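Quick note: the coordinates plus some simple rules give every number you see, no bench work behind them. Predicted, not measured: the structure shown is a model, and the values here were computed from it. Cβ atoms are built from the backbone, for glycine too; each structure is taken alone.
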Structure P
Amino acid sequence: MQKLVFVSSLPVSRIFGEKVHARWFAENGFEVQFWDISPLFYSGERLEQYFGGAATYRYEGPNHRIFRARQDVEQAVEDLVTTDRVLYLSRFFKTTDDDWIFAKLHDKKIRYYFQHFDTNIEPSRLSIKVRRLITEHKQRFLNRYLKPHAVIGSGRMGRRQACAIFRSAKFISIPSVKVLWETTGPVIEGGYSVFVDENIDYAPDAKLLGHSVCIDPDAYYARLNHFLDQIEKWSGLPVVVAASGKYQYPRDRFSGRQLVYGKTLSLIQRAELVVGHVSLALDQCLVSEKPVLILDDPAFSPYKRSGFASSLLNFVTKPVMVTSVTRSIFDRALQPETATMRRIVLDYLREEEVDSGFVDIMKSEFQRA
């Protein structure tokens, strides 16, 4: 049986881990291993902080192995054979000193793949375009000795960016793994708006990197709930809070509103209006062509606020300070620019000719001689 090894130098959340469908591959013709090598690059304290918001946030894949020493990783690679395949989940831009892994894979003639699931926003301003080209040139230089067989990504811009940095690697075009492409059944009955929660009390990514996202959470929630009250009054519909599961709330932060964990994308699919900040889950609004209102807050840190510019929703709507939303702004939000949304989907989430799902595309690729 062919072996498929998933490797990550970043801590893997349940949310991300489930998107690469390691268990599906284990049930459909592969011997799967999942290697977590993040302890080589992050302290135990930082990793515990990353997973500390919810007991179920840590992902555990098939034949899950946690590596704490470089020599153990090198020996594990040494045990692989040329027909095995490696999907390295944490390399597109170089952010850690992990080139030695790829040198070892290359010496063993083992085919390895990179992913570019988070396509970078293509800038419109000339000054930013120049900085982006400089970044790509730098990354092309930093990755010059790497020979991935392919880079897996989505959309026309994903293809351009992957080919700009890894010129000798082929591009495997997939529908984005960040969204649902098929409509799921209703999570709750009746009409509703949905607020996409972002764990202001406990943000795992910020914890890992040592950043703060909000200088006054209590004031943030007070303003948010006042705003959600207003939305309910204007729309005549309840607001449901969609929580990812990164953080389990020990107390009510949403004035008694219904809180649903782990169903964010499905809730967005059937919502009358979507409200949020910079969550990647908001990309579902583009695929489902949903009205969306993006909120800023006075208590957000510069780190949190910087995420607005890198959101795909920035193409169709701009963030509004939560204290400044008027009825006219609310009414305009209910009229989404669907033509723009469809263009953004093609550019960043799914090329037009892609008509198969991620697992089918990759199963065929991994089994190719």
Structure Q
Amino acid sequence: MTDTTQYKLSAFYDDGNIADKVNFIKFWLMPFVFFALLGFPVTGVIGSYVTALSNFAALSFFIFCGFFVLAPHPEMRMVKLKKALKRSWKFFLIMLAVYFALNVAYMAYLGELRTLFSAEYFRLSRIFDFLVLNVWQFPMGGSIWFAQSLAYSYLIIYLIEKLKLSKIYLPLLIVLIIFMLLSGEFARLVGFPYLGYYYIPGGTITKALPFMLIGMFIRKLVDKIDLVPRIVYVITFILGIALAVGERILLTKFGLLIYTGNAIGYGIMAISTCLFALSDPVMSKNFLVNHGKSYARRMYAFCQPVSLIVWVIVGLIDKSALATVQQFNSVICFAICFVLAYLVGVVKYEIAVKKGRIERN
């Protein structure tokens, strides 16, 4: 343990202490989120693999959500769960409205607004894909699946708690992991396509819920993770990379590659990242320790709207530059979103000072 925490990790987290290293890590996961959504700026094989490997970042956030919300004590868990449930659904519904408005603007810009409201976009199968499988059907806004699946998962866990069925968590986790693998990476091995689906994409039942439950079980065993040297978590992260790459190579070699969004290696990378941060939570204060969590959330929300705005502006100024902007889209948007996140923080701070909630530093 660190010198600043003189009791067990379980007591540290149960007392509601802020995990400095987790806030710090959450911000440094954001470049990978941007790479996964918008692509790594290096083209070719390297860019393809880095973009794919960056999927571990979303899984890390789900583990953190499960760890901090699904506390071991039922009373504490329910209190945290109710707050998270309201917050996540509010965030998801706001994103849903904003992203739909963005698609209206985008399609209007392309002169294809009628297409957006055609029957093709509102077929029952597409509605099912969105509501159940978290598949966004419109051109802009694919990142909404994260907020949607997080909101769904909190609702599912809330209902389980209300029905006092917490004993099903472990068997549910096992079933979800098996389903995640057999309907994703190994879909062709089990005879997909079924009902027209070649695989089941990442969403509530194949990403958010299982990894949130993993976070919950890590919380229950949190005192044991401090017994492991932290270099082990670094090594297992590297092994996770090797496994994810190896899995992709083998699936390609045998003609079975169809989807790698739920690769086993990604899960190992995410778990290793979270264990590294959770096992030694206290670090010296700095800007990212104090604001990393808030910046991560804001930058995620800004990511695709900023991407659209950049694309439109560049297209109006110089269409020949679109290819270059597209290649470096993730880097450009990351920088812009960081500035916007900072400005939002300044505005919120000034409002809080004006209303007397905090004193000016």
Structure R
Amino acid sequence: MKTHNMSKIAKQWLLLATLIIPITSFADSPKITIDVVSKDEFVLFLLKNYENRGFHCSEIRVQAKVVDKDGRVARRSIIALGVILPANSLEIRLEAGKEVIAALRNEMNQPRIVDVSDPKYSCEPKIVYVTADKKVFRDRLKDGSLGPEMARIPAGRFRMGDIQGGGDSDEKPVHWVSVDKFAMGKYEVTFAEYDEFAEATGRKKTSDNGWGRGNRPVMNVSWYDAVAYAEWLSQQTGQQYRLPTEAEWEYAARAGTETKYWWGNDIGKNRANCDGCGSQWYDKQTAPVGSFQQNPFGLYDTAGNVWEWTCSEYEGKYKGKENQCLSKNYAKNSRLSACGGSLSGDAWWVRSANRDDGGPNSRNVHLGFRLARP
């Protein structure tokens, strides 16, 4: 496992372009915010409704400034239509500008969005009937029980690594990565889920260190253990479960952000289970999964609690293995990447860009995992 220089001070870095725009066009000023983030080829709309009533936004529009490799500039409208916001909800609209960029490629040399401005919107109160969340699903096992909750992660492109500056050497080089849509565990795999696998296969259950089992994240699991669980779940459901690649993990943990943590550059209080995070469980025991706020992709505990194994082989500098899954047949003498930090790590360790490594047989109270599948 790596160590880091505590004297390093992470440089503050702003999002490429972010507008936080309270909608105040109503007399009673409903608590709705719209975050708009430009990302070279798309725009990410994060719409948060803090009201105890629903809203319907017929149109949300921003002006995008597009610049190409030759310095030519174009301005186009990026529009999100028919956005429904249930009470106390968050809605994500990703890649709203992709079609605009595709059209401009016919007349510009490698166009990219560099700024968004002049937001306009049309929203009104509306009764919203909430149905089952299609972004979250569970596959059924052969005995009729349900597998882990999985969140659908949209395709996208992001900058991976030490975006803020001042990070560890293995968080470099910062580079663009494209990720196809996939599904990822809403929570870290729990003891309850792993114990079911252990009982079904005659496998020895892992120790909970006296902290409790049930809905706490499973720990003391090796990389081989995590891969075996994914293989068993695949056989049970007929789906292709696996560990996420390191690139998928960071993309899902960032959820469209470029800050240290998905919620911003400050660790804040009670955002995660880690040293200095204000958690009641810090350095005492793992927190039950889902104890803190979910990120914009609907994932919990991507910072702190337990380190999460990925399927990618670790490299001291990014050279492409972060996009690949290592076969268990070739893992014996390899180091595997883990992400997310743990309950005993400080704010530095739970940054979205931070990474660690371990041998495939490594086990300790700080190591767990979450699953991915197509």
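For Rg/Rh (Cα atoms, Kirkwood Rh), for residues 209-352 alone, which structure out of P, Q, R has the highest calculated value? Present the calculation step by step, with values, prior to reporting the outcome.
Details: P: 0.94; Q: 1.07; R: 0.97.
Of structures P, Q, R, the maximum of Rg/Rh (Cα atoms, Kirkwood Rh), for residues 209-352 alone occurs in Q.
Please state which of the structures P, Q, R yields -10000 when helix-only ellipticity at 222 nm (-39500 (n - 2.57) for each DSSP H run of 4 or more, over all residues; to 500) is computed from it. Mind showing how you got there, number by number?
Details: P: -10000; Q: -23000; R: -3500.
Label of the source structure: P.
One of P, Q, R was used to compute Cα extents along the principal axes in Å, and the result was 59, 48, 41. Which label is that?
Details: P: 64, 42, 41; Q: 62, 59, 42; R: 59, 48, 41.
It must be structure R, since only it matches.
From which structure (P, Q, R) was distance in nm of label points 7 Å out along Cα→Cβ at positions 105 and 329 calculated, if the value obtained is 3.6? List each step's numbers first, then the result.
Numbers: P: 4.5; Q: 1.6; R: 3.6.
Derived from the structure labelled R.
Thinking of P, Q, R, which structure, once distance in nm of label points 7 Å out along Cα→Cβ at positions 81 and 257 is computed, gives back 4.1?
Only one of P, Q, R returns 4.1 for distance in nm of label points 7 Å out along Cα→Cβ at positions 81 and 257, namely Q.
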